[in-house]
Structure I
Amino acid sequence: MQTVIANRCDFFTGNACPVALRTIHGDAAIQHEGDLTDVRHTHDFAELIIITGGGGSHWINGDVYTVSAGDIFLIQGNTEHYFTERHKLDMYNLMFDEMFLRGHLENLRNLPGFNAFFLFEPTYRRRHKFQSRLHLEREPLFALESLLRQMENEWKQFLPGVDLMLLARLLEIFVLISREYSQNRNPMARHLVRLGDLITRLENEYAKPWSISRIASLTAMAPSTLIPIFKEVTGHSPIDYLLNVRLSKAAEALLRSSAPISEIAESCGFADSNYFSRQFHKKYLCSPRAYRMKGDK
């Protein structure tokens, strides 16, 4: 089967915030313009799939997963997928541009459930045979559907401020999903939540004297196991990830504070100000002092 490429211009049109919502009700072949539900396709934006009724079989990068009402999963950009079977399937496809939302997504890193669901679960779906997926019971699914219906109404009315309303509802949905995933009792999901909690701790407690053994202990994993898993998802080892967090925090402090550079370095976890300066120059291609002066202009 040939793979079709879905174009973002077919979905993110007419609004400044690249968020779009489409619905599927039942098994009719094509239910909206650009409907690729039954066609193997890929796209350069992310998509949350929320199953609210019925079920089916979803093909994702060569693996087929059985889904049913209450299942929620994330399809990241450049992932091939389509439904091979649908049985009275009702679902919402919530599409969004991860690059546009980057600033908001960084704030959501404070939620272990967000890190687990949005970062780790898609990567380990195959390894866990979809057992780490999020499945909502009736009450939280009802709350989620309420937010989705609000988004649907906003999209249909398309009043001034629609982009802000869509963004607000989307962020609410992210928080709801993150909280629910944190409560997931599935052993596979709990494992991912521990990894998600690690990112949250590194983002918030960056000034602490972390070591790889202490970092690994939070996940109940050996360093030799944790490092490749963490790097596969984030692109960095835990120590390099922490270094980038510290440098980012220091860069922010340089622009908003007149405190001595050595003091800022120490407050961000750098005991050696010379080491801080070298690492800062490597990341930002200038000294901390020059970076501050650029911000003053």
Structure II
Amino acid sequence: MHATIQRYLRYLQVERNASEYTIKSYREDLLSLADYLTEALGSCPGPANIDPQILRSYVAAMHEAQYARTSIARRLASMRGVFKFAQREGLVDQNPAKPLRNPRPHRKLPHFLTTDEIQTLLSAPDRKEVMGLRDRAIFETMYSAGLRVSELVGISDGDLDLDDGLVRVKGKGKRERLAPLGSYAVEAVNEWMEKRVLSKGKQPTAISPVFTNKFGNRLTTRSVARMLEKYLLQTGLNLKTSPHTLRHSFATHLLDRGADIRSVQELLGHKSLVTTQIYTHLSTAGLRQAYEKAHPRAKTKTG
């Protein structure tokens, strides 16, 4: 096996022009495998004598040793690579690492703001200033409709129906949806639109950008991020907060207050319910309250 590993590393260097860092990582991963095989079997066999079962035991040993899932996934990639090379060279008939599955990565729970923190952020822009009106309208719209920042900056005048409290947004995969705007968002957008100036004195049309910079041009996602950062410093809110945090907060607060997950999925424009389900982990307090209120045997026995 050691000879095959050396040939494979040479192949990566010469034919694949892999970086020194990549080759170093593969060498460490594969020599670790060889060491395990030597310890488990008494000697390190050639690739033709290695089967999926012994590789599974190696993966299990890494889990038991509490290796990070990313480290295990990387070592699996190295194993698949060397055995694919061995198969190409005629050293094995089948790739014994092919059936092995990568460990599922941990999904980080999204950062969100509490309702009090949201109120602090929404109150931060100075409504006496034109840009303050714009910034407040941006925050209210993103939180009210659960928008991605790319969806927000893409909104044009023709997408707004403020009388009915709706906005048409273009999401991922060019999928369009109608998102609701609450009364606070409608009021904030109306106040901003009364003061908004478009570039070069243009008259508003259906394709005019709703949210503009000081020159009257459409805002960029980066501009919104910089604007938010200014208010985070001003209010002392968590600097990890990003424009997407308002979307996370929107979903979390809806679920906390009893909205069903299918409705939240539609409001967020998620194609798959699996994507929405991560927010259920943030709403355990609300779920517990609902359980204790509804389940006939949830209450503690008395007497």
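We did not get these values from a lab; they are worked out from the coordinates using the rules stated. Just so it is clear, the model here is predicted, and its values are computed rather than measured. Cβ atoms are built from the backbone, for glycine too; each structure is taken alone.
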Per Rg/Rh (Cα atoms, Kirkwood Rh), for residues 103-262 alone, the highest-valued of structures I, II | I
Out of I, II, which structure matches 2.6 when distance in nm of label points 7 Å out along Cα→Cβ at positions 47 and 71 is calculated?
-> II
Given a computed value of 154 for volume of the Cα convex hull per residue in Å³, which structure among I, II does it belong to?
-> I
When I, II are compared on distance in nm of label points 7 Å out along Cα→Cβ at positions 111 and 143, the highest value belongs to II
Calculated from one of I, II, helix-only ellipticity at 222 nm (-39500 (n - 2.57) for each DSSP H run of 4 or more, over all residues; to 500) reads -17000, and the structure in question is II
Structure responsible for 4.7, with distance in nm of label points 7 Å out along Cα→Cβ at positions 55 and 159 calculated and labels I, II on offer | II
Thinking of I, II, which structure, once distance in nm of label points 7 Å out along Cα→Cβ at positions 31 and 215 is computed, gives back 5.5?
-> II
